[in-house]
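Q: Structures incoming, each one as structure tokens.
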Structure 1
Amino acid sequence: MKKGYLRLLIFELTFMLIFILSGFVSSILSGYVKVASIVVMLVLFKFLFGFEKDRHRYWKCICIEIAICLLTYFLLYYLLGVLIGFAKVGNYWTIDNIIHIMLPLILTIILKELLRYMMLVKSEGSKLLIVITTLFCITLDLSGLFNEYVFISPYSAFSFLAVTVIPIISTNIFCSYSSYKAGYKPTLFYLLIKSLYVYIAPIIPNPNEYFYSIIELIVPMIFMYRIFRFFQMERDEEVLRDYYKKKLVPLIIPTIIVVIIVYLTSGYFRYHAIAIGSGSMTPNINKGDVVVIEKDKDYDKIDIGQVIAYRKGNVIVVHRLIKKIEVDDKYYFYTKGDANESEDNYVITEDMFIGIVNIRIPYIGYPAVWVNSL
């Protein structure tokens, strides 16, 4: 082994050991402490090995390829959210959250990927050093996370493995490959979007640990395969421009459609679309139909005979309003399903009321009804 390889190997293994020890002892390597630690490593690396400029020619093309893959990923992921449900994201656009959550994350990603790239360049194609560099970045990502989990059962250990460890391993394998083949800029582009959208988007899909683990394992591997395919194809600049134009344009309309679908189905905005799972409103509204609920709390304007939606426990019920009374400035509603012989044997209060139903789209809700019945 060359002397420079040995020095790099010692450098990486030494800090890997520090990461592992710090991860089990305390959560010291987190936030700005982790940022400062990476800065120290970069300074020490420059002193020992020096820095290299990123001279990769096709980094812009790889960024476009990653953008196409990310757009496709978000389209499919949010369509999956229509079936499995969404979670509302808290407001991270406060000074405190930006300073203590988002900014340290951005700085950590940028500095870590610069360090990864420099290590990969100095490895000069050595498979052993590429693997060690990837392990180095994995341990850096995991450091400071162990104390956030309480391993009191096999399920908690599985949850940590599925939600944290597997995504970190898969992502770092992709990032090392991308950085080695195309430089650190495409990797930065990928990580910044993939890591920050959960703080920026108002809602995100809410899969269970099994779904999430599978998605986060497969998606980086697909991205890596796309980069591999790129370097196998003809790389003429004019051919590439036409290629990406043909790839990007067809994604615009599906993106708009998915944004509309997510807006309607998430339940966090004024209009909420749901699939009807029973036949209690037949023949006017059938099982498998989709209805659009307009959220409206102006109870004075709600008339007898209108179809309303309300929440009973964890279920949204869509029935027809047959009586409305006001007692002490509070409204109470009585409903009945069109196909039912008698009215509902409970009273709907204002806190249960969601809104009125004015739009019905036949049959398109059957996939959602089928998934929820499993």
Structure 2
Amino acid sequence: MKKTVALLIALTMLCALLTGCGGGGKTRTLNVYNWGEYISDGSEDSFNTVKEFEKWYQETYGEKVKVNYTTFASNEDMYAKLSSGAVSYDVVIPSDYMIARMRENNMLLPLNFDNIPNYANIDESFRGLYYDPDNQYTVPYTYGVVGVIYNANAVDEADAQGWDLLWNEKYKGEILQFNNSRDAFGTAQYKLGLDVNDTDHASWDAALAELKKQAPLVKSYVMDEIYNMMESGEAAIGVYYAGDYFTMLDAQADGVDLRFYYPETTNYFVDAMCIPSCCQEKELAERFINYMLSPEPAIANAEYIYYACPNSVVYTDEGYIEEMGEEAMEILYPEIGDFSALYNRYAFRSLDEATLDYVNSLWESLKIN
């Protein structure tokens, strides 16, 4: 009897130490840091990517996973939080120029692509780009072009062209500008025909002077706040990423007629999934990235966030093409020739620390005044 009891106790302890009895066991945690409104989240009966990953992982690997999913409003906010060392994330999805900066500062871990076989679905045009020339650290998630959004019920069609619309005094108090230094300065630099990656202080001074001219016309400097302000008609003109235009279009109020166009020169960007050096669950993170590239979540995410996707299982899917519609496909996947050529010409690149410090000081002076 004593031997039987002792054996039962030993077995119970062994179960607790290993995977647990009756389907219990330790739950692993995956910390994901992404842009706001940038994943299919189950709202309005959409595919819930995070919950479905947790379910899929347990069915596939026999382990429970909890995804802690949090969001950031800008690349600069994300970088500041990670570089502080106060937090730990396993997957982050920054933009190209910030990825380059993180790579240069040893803030990224190289990926084990044995755990990411779905990487084969990524179009060749999105490999070997400047921010990850040897394809060691990143898997592209979305790409796109920055454009101008306006309310046709409040803006004359004749005025809706180029970057000049954001400086048009007719619309004083109706204009929204980016609330981050790189994108805001970019609008002025493209308008003036300047190089957005110039290290010459005079170039940035010229852009600052242009932003100061614009400042009295600006209703607000915004990031995610642009959604409600454009959808409701509170503002008439904004500059933002192409995919977000369709999110706003879906939610626009009665009496609002949102339209979109690309200025002749503008920012071409790629946002990519990568693993920061503070990661605590690298293999799990790689499996999450691989899952994000599989057909169901990849298509669901692309449909939900409206951004162009470099994943071939998405843009060749007939159901996706039909669901998005002709206007969306024309805007998101425009006939822009060789994407990599335009990207290499106009995309933001990582700036050296001295230039970054100078730009940030100019930005602070603009915002203070």
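Each reported figure results from applying straightforward, stated rules to the coordinates on display, with no laboratory input. The shown structure was predicted, so the numbers you read here are calculated from the model rather than taken from an experiment. Cβ atoms are built from the backbone, for glycine too; each structure is taken alone.
Q: Can you say which of 1, 2 returns 20.0 when mean count of other Cβ atoms within 10 Å over residues 309-316 is computed? Don't skip to the answer; put the middle values down first.
A: Working: 1: 13.4; 2: 20.0.
Comparing all candidates, it corresponds to 2.
Q: Among 1, 2, considering only Cα Rg over 2.2 N^0.38 Å, for residues 317-356 alone, which has the greatest calculated value? Each step should come with its number before you reach the end.
A: Numbers: 1: 1.15; 2: 1.80.
Going through 1, 2 one by one, Cα Rg over 2.2 N^0.38 Å, for residues 317-356 alone peaks for structure 2.
Q: Which structure, out of 1, 2, was P(r) over Cα pairs in 20 Å bins from 0, in percent derived from, given a value of 27, 54, 15, 4, 0?
A: Derived from 2, not from the others.
Q: Could you tell me which structure in 1, 2 was used to calculate percent of Cα pairs over 30 Å apart, for residues 61-228 alone as 34?
A: 2
Q: Figure out for me which of the structures 1, 2 the number -18000 belongs to, where helix-only ellipticity at 222 nm (-39500 (n - 2.57) for each DSSP H run of 4 or more, over all residues; to 500) was derived from the coordinates. Don't skip to the end; give the middle numbers.
A: On the way: 1: -18000; 2: -12500.
Computed on structure 1.
Q: So distance in nm of label points 7 Å out along Cα→Cβ at positions 117 and 277, computed for just one structure, reads 3.3; which one of 1, 2 is that?
A: Answer for the origin of the read-out: 2.
Q: Further question on the same structure: Where is relative contact order in percent (Cα under 8 Å, 6 or more apart) largest, in which of 1, 2?
A: Structure 2 gives the largest value of relative contact order in percent (Cα under 8 Å, 6 or more apart) among 1, 2.
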